[in-house]
Structure P
Amino acid sequence: MTSIIRRNHHTHHIFMPGMASAHSHAFQRALRGRTQRRRQATSGNFWTWRAHMFRLCQQLTPEVVFDLSRFAFVELALSGVTTIGEFHYIHHNQGGQPYAYRLEMSDAVIAAAREAGLRITLIRAGYFRAGHQQALVPGQDRFCDADVDAMLRDVDNLRSKYADSADVRIALAAHSIRACTRPQIQAIADYARQHTLPLHMHVSEQVREVDECLAEHGRRPVELLADLGVLDERFTAVHATHLEPHEVTLLGQARAFACICRSTERDLGDGSPNVARLVAAGARLCVGADSHCEPDAFAELRAIELDERTRAQARWVAADGDALLMAANQHGYESIGWGDAAQEDEVQLRSDDAALAGATDDTLADAVVFGATPRAVDGVRVGEREIVRDGAHVGYAGALAGFERALAKLQP
């Protein structure tokens, strides 16, 4: 990767390939700063945060989702992100009734990415239940399709509608072991394999998820996915946090991706995936903004290694700057179906930015990954389109106005 990070000494710029954020829930940008205060006697966790998220979901309209998503994507662009994998699961109207036009929400997210100038993979997620023998809670019904055939018809229609789009691709997800039965996971995986599409899934994000999987299936999540034949080089395990060593081996043997989302995993107290073990097993890393709780793609990337150092109480544990850039660029693009475009986008950094001052040509990769902040981003080009110029996004004013308009419509 060092050969594609280069410096222009005359213009005081460093050029690097665009970064992919392979796991995003853009609407959750509305929650930043709104879930951090203790509101009860006991400590919070993922499940208490999820209650806040469900309350937000009850209020969303396609127009609000567009405005929230557009701003989230503009913010990512200002951090050097050029391609987004939007793990999309809000499909239906309030009360869970499908829209008359079923792609209403999907189109809103895609339009937001286009307005922001990013490439997007709309990862259409299947979500069918709250969990084994669990009742849906308010807001959750907006995620649920009547059956897997209805979901796959939507995927067919999305693929048809955007077949000729240069900036849009479609992928599939089974949301999680909690939200899908074995036959539903199998049907989604079969469709993805038949059409050579990426397949994503939240995997072992929570200890409770693992426990529930064992109770229902007698198998841990990755064991179950291996039994179903789901694991392959197009599969992305999002989080992959609470894995036993043999599960890591299964992901590595399949050459699957592990999408690490450290800012969200830390914010929610989820735990920390064993990245060193994943890398050693042969899994490929990518990175995701997930809940958009932080606005810094460089910090998101370096946290993969720095958090491993905290765990190991050692340095140089899992990935150096070159390997992390591979995760952000080539592997990230591949995980969401844009591998052929990984070298077509470019980020221009100011080499005289305070965070990068003093970097030598032979330390550029490490200086960028372990030191840069969005403040250093001077320009971003997606294909032939310049979306960030002189440190400013070309559509920032309109995106900010829309974001503020959307927030005004929401109750905290």
Structure Q
Amino acid sequence: MDLSTTKRSLWDIIDTRKNELIGLCSDLIRIPSENPPGNVDEIVAFISRFFIENGIESLIVGPSPAYPNIVAKIGKGPALLFNGHCDVVPAGDRAHWDFDPYGGEVTPTTIRGRGTSDMKCGLGAALFAMSLFARGNIPLKGRLEIHIVPDEETGGAHGTQWLVEHGYADNAFACIVAEPTGSDTCEVGQKGQVRIHVAAEGKAAHGSIGNYVGENAIMKVVALLGRIEELRSMTGEYSESQTQVLIDSKRIAQEKLGKPQVGDVIDHVTVNPGIIKGGIKINMVPDLCGADIDVRVPIGLPTQQVVARFEGLLRQLNLGTIRSSFECSEANFTEVTEPLVRTIVNNAETIWHHKVIPAYQWASSDARYYRLKGIPTLQYGPANTPGIHSYNEDVDIEDVINATKIYAATICDLLG
């Protein structure tokens, strides 16, 4: 059976067994795995049973029982990796949902619930595609492997980062992360991040004399936050080979987000003061105040330049005792000329009958850990963007079916 015949046969099987595929995704949605708090034991047990039932070798590894990672594989040799996370962000206030976020409801056109787009249906599509090769005994020229991790939503240190650092990606030649992109793009690069933690010290006093006596730590942080957006003027530098991807990425961001100048989210620094804590009583001058600031850094701008700019800003403000610390991860990308990118794009365009554009992402994910190890990595998965990390999350059934076909075809091309 030649390659094209194998693809067509797999696509026919996916169409025939689509209810089984959608049922798998629905089952994953019905298992809550919110992070925080991060309890994924039930969903890990479910996925482990799936591997056993489909004759796929798997093991659970991790830094501790609290962080179970599943590594499953078929075949031997250089590996094509898939990656997916089984944790989801909390559903939040149920009053804002029009349906049960953990009901796994299937409508004629959608699957509904927390994690449908981010990213249990992408994970389900990858699992289903992998099972086709196991159950069909389809020969592979190499190893097909998937990493299923428990903590992407809180940074991935105990999941993908741990797996990469402990050798589980050592023999990989490419990686597909089944994160949500939708049908029109595959994501080949992501912004870096600087998490800034600030602690300001003041002097306590009675609130009634606070304008004259004491030092208000909250006001020091307010003064800093009043200038922090100056970092937004910083931009990345791009090579000639990246220029078209940058242009396309800015256009896609503008189309998806629909706000004036929002395309700048791709190549400019963005700043979000996400947490501020200070004071213990309204009539006391606060002597301590802390803030956590999320800074996203574009491709072509080292994070240390952002740190240096921030520290210079602190010196200019001369606010007294303010301590700062930083958590940094660099922006990362895969060249669009990589065989992985060309293969995903070709298969997606064949299935969808429209252009699929490689683009840079304005956020970050576990893809960075593979890229920083030198493994060509992209993201492609089913998605309806509006519900991600929000309410009424859903995904189109057609998107899930087609993603499964694209994964299966790509496995054929890269391991066939």
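Quick check for you: by distance in nm of label points 7 Å out along Cα→Cβ at positions 197 and 277, which of P, Q is greatest?
With respect to distance in nm of label points 7 Å out along Cα→Cβ at positions 197 and 277, the highest-scoring structure among P, Q is P.
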### Message
Ranked on FRET efficiency 1/(1 + (r/R0)^6) of positions 253 and 373 (r between Cβ atoms, R0 = 25 Å, to 0.05), which label among P, Q comes first with the largest value?
### Response
Q
### Task
Taking 31, 25, 21 as the value of semi-axes √(5λ) of the Cα gyration tensor in Å derived from one of the structures shown (P, Q), identify that structure.
P
### Message
Tell me which structure, out of P, Q, gives 17.6 once mean count of other Cβ atoms within 10 Å over residues 53-60 is calculated.
### Response
P
### Query
Where does the value 79, 48, 40 come from, among P, Q, when Cα extents along the principal axes in Å, for residues 77-308 alone is the thing being computed?
Q
#### Entry: Which of P, Q leads on FRET efficiency 1/(1 + (r/R0)^6) of positions 141 and 237 (r between Cβ atoms, R0 = 41 Å, to 0.05), largest value
P
### Task
Can you spot which of P, Q the value 0.45 was calculated from, given it is FRET efficiency 1/(1 + (r/R0)^6) of positions 45 and 173 (r between Cβ atoms, R0 = 30 Å, to 0.05)?
Q
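Values quoted throughout were computed directly from the atomic coordinates according to the rules given, and no laboratory measurement underlies them. A quick note: this is a predicted structure, and the numbers were derived from the prediction, not measured. Cβ atoms are built from the backbone, for glycine too; each structure is taken alone.
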